[in-house]
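Just so it is clear, none of the values below were taken in a lab; they were calculated from the coordinates. Fair warning: this is a prediction, and the values are worked out from it, not measured in the lab.
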Structure 1
Amino acid sequence: MFKALNRFIDRLESVAMVACMSIATIITSIQVVYRYGFNSSLFWAEEVVIYSIICMSFVGASMGVRHGAHISVDVLNAIASPSVNRWLHIVAAVLGIAFAGFMVFFGFQLFFSTLDRGQLTAALRLPMAWFYLPIGLSGVLLILRYLWVIHEAWVKPPVSHAEEIASGADKLI
């Protein structure tokens with residue numbers, strides 16, 4: 001069941017990233033044509049592109065956890081045994097869950113308080129709350145991803161980077 005949920009989230013994140021990237025790219029291209037070709041511009045284009053990029057950032061954070069692509073200092077991982085590495089990954093994931101929990105709590109709090117105030121975006125005149133929603137949703141995705149990291153670290157301990165390099169060198173020979 002956990003693998004099916006993981007595949008579903010992978011698909012959801014991929015679709016969201018493609019949609020946001022496409023929106024930002026297409027609207028930016030149209031804006032360039034309007035501005036330099038017709039000496040005019042779309043008053044709402046910048047706002048849509050900014051919100052698309054912000055959404056991509058939040059979705060990308062979850063994807064980064066899934067693929068282990070976040071910036072990290074791996075000094076301990078390089079010299080630690082697999083059993084110590086397991087606990088390093090678990091502790092890092094628990095800290096990530098704590099951070100994501102703050103994102104969920106404060107992100108949804110921001111969403112609901114902004115929804116209650118009725119604040120609108122400057123150009124689009126849409127409820128600003130909907131553009132704050134990705135903060136809380138991203139926190140939920142991050143928690144699920146970090147739980148997956150804990151599960152993977154528990155099932156099979158991560159190898160140290162020194163062992164990875166050594167096994168990679170053996171494959172080359």
Structure 2
Amino acid sequence: MFEALNKLLDRLESVAMVVFMSIATILTTIQVVYRYGFNGSLFWAEEVVIYSIICMSFVGASMGVRHGVHISVDVLNALAPPFINRWLHIIAALLGIAFAGFLTFYGFQLYFSTLGRGQLTAALRLPMAWFYLPIGVSGVLLIIRYLWVIHEAWTKPPVSLSAELAAEKDKLV
């Protein structure tokens with residue numbers, strides 16, 4: 001079950017990243033051409049680019065957990081025996097779940113409170129709540145990813161877990 005969900009999330013996150021990156025890149029290019037080529041601008045382009053970058057950041061947080069590429073201090077992992085190393089991964093994932101739980105709770109709370117007020121964005125005149133939604137969704141994705149990390153740490157030998165995360169890091173470079 002975890003593998004199927006993991007593959008689905010990998011695919012959705014990859015597509016989302018490509019879409020948001022494409023939007024930001026294309027609109028920035030068009031904005032530069034308009035500004036310097038035609039001495040004008042698209043009044044809404046900067047806002048869309050900013051929201052695309054924000055969405056990429058939240059989706060990227062989940063991808064970072066999946067691939068084990070978040071900033072970390074590996075001194076304890078290098079010095080600890082494999083049995084302790086397994087528990088270090090589990091404890092770190094539990095702390096990540098706690099953080100993601102707060103992110104989910106307060107992200108959705110922000111979404112619903114802003115939706116109730118009817119606040120609109122400055123240039124696009126769209127409901128501001130829709131641009132707060134990625135905060136809560138990212139929290140849910142992070143919880144799923146941290147549960148995956150716990151599952152992997154619990155079911156695989158501790159030595160292979162570290163080697164697998166190192167192999168995943170090599171794939172990203």
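With helix-only ellipticity at 222 nm (-39500 (n - 2.57) for each DSSP H run of 4 or more, over all residues; to 500) coming out at -29000, pick the structure among 1, 2 it was computed from.
Derived from the structure labelled 2.
Name the one structure among 1, 2 that Cα Rg over 2.2 N^0.38 Å of 1.26 was derived from.
Values: 1: 1.33; 2: 1.26.
Of the structures listed, the value fits 2.
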